[in-house]
Structure 1
Amino acid sequence: MRTIAVGVDVVDVPRFRALLERRPALEARLFTENERRDANGQSERLAARFAVKEAVLKALSSGLGAAKWHDIELVRAASGAPTVRLHGVAADLAAERGVSELLVSQSHSAATAVAFVSAQGSR
């Protein structure tokens, strides 16, 4: 297995919170039900999940809009570690690029959320 590409994204938490307050329907548009439940209404946790989604798109060498937001889902492994599950177009993009695994790291503070994704494959 080798690294095919990487993606990183940083989100300003207060700005993201303000956006969600102005447009409440955006939360359901960006995040799956499981992601929203796991974030428990905490905007910094949602911002970190959004950073993961953007970092995944970068690691797949595609731009925003290449896949639906729900096609990229952050889930927790039994250990609590973040993992990414791809669906639909995002899964197709990964297959086309030879990506068989996405390694993810995320972190947040009250001000900033960051995510790093490494796309792994055998090509």
Structure 2
Amino acid sequence: MSDTRILVVEDNDDNMTLIVDVLQSLEHIVLKATDGEQGVAVARQEKPDLILMDLSLPRMDGWTATKLIKSDPELAHIPVIALTAHAMVGDRERAIQAGCDDYIAKPINLQELAAKLRVYL
């Protein structure tokens, strides 16, 4: 088992299940959060190796959660990849401006996800 820890911040149960299954099949340890506030709290507590961040979340959106994570000196080095159905023109740029290191549009292409994991891990 890999000791690479990935935090998945996702409020959709089906998406969470798919992502967790894929990450576990690649032997990563998966941490989960279902809203932005919980995502920031888990990131602060666990300091994962990578964060997969949905941008449309309850309580605190992923844009805000990413900004908080990236503004924390203890967390700023952690790569954040946006996972989002926001695939309109300008959304990728907006995600990068919010502090995301990369961007994957939903529905998630599993080969693209695996390739980005290799880049950031």
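Readers should treat all values here as calculations from the given coordinates under stated rules, not as data from a laboratory. No experiment lies behind these values; they were computed from the predicted model shown. Cβ atoms are built from the backbone, for glycine too; each structure is taken alone.
Computing semi-axes √(5λ) of the Cα gyration tensor in Å across structures 1, 2 gives 18, 17, 14 for structure 2. Each of the structures 1, 2 was assessed by mean count of other Cβ atoms within 10 Å over residues 32-39; the largest value belongs to 2.
I have 22 for relative contact order in percent (Cα under 8 Å, 6 or more apart), calculated from one of the structures 1, 2. Which structure is it?
Working: 1: 39; 2: 22.
Source structure for this number: 2.
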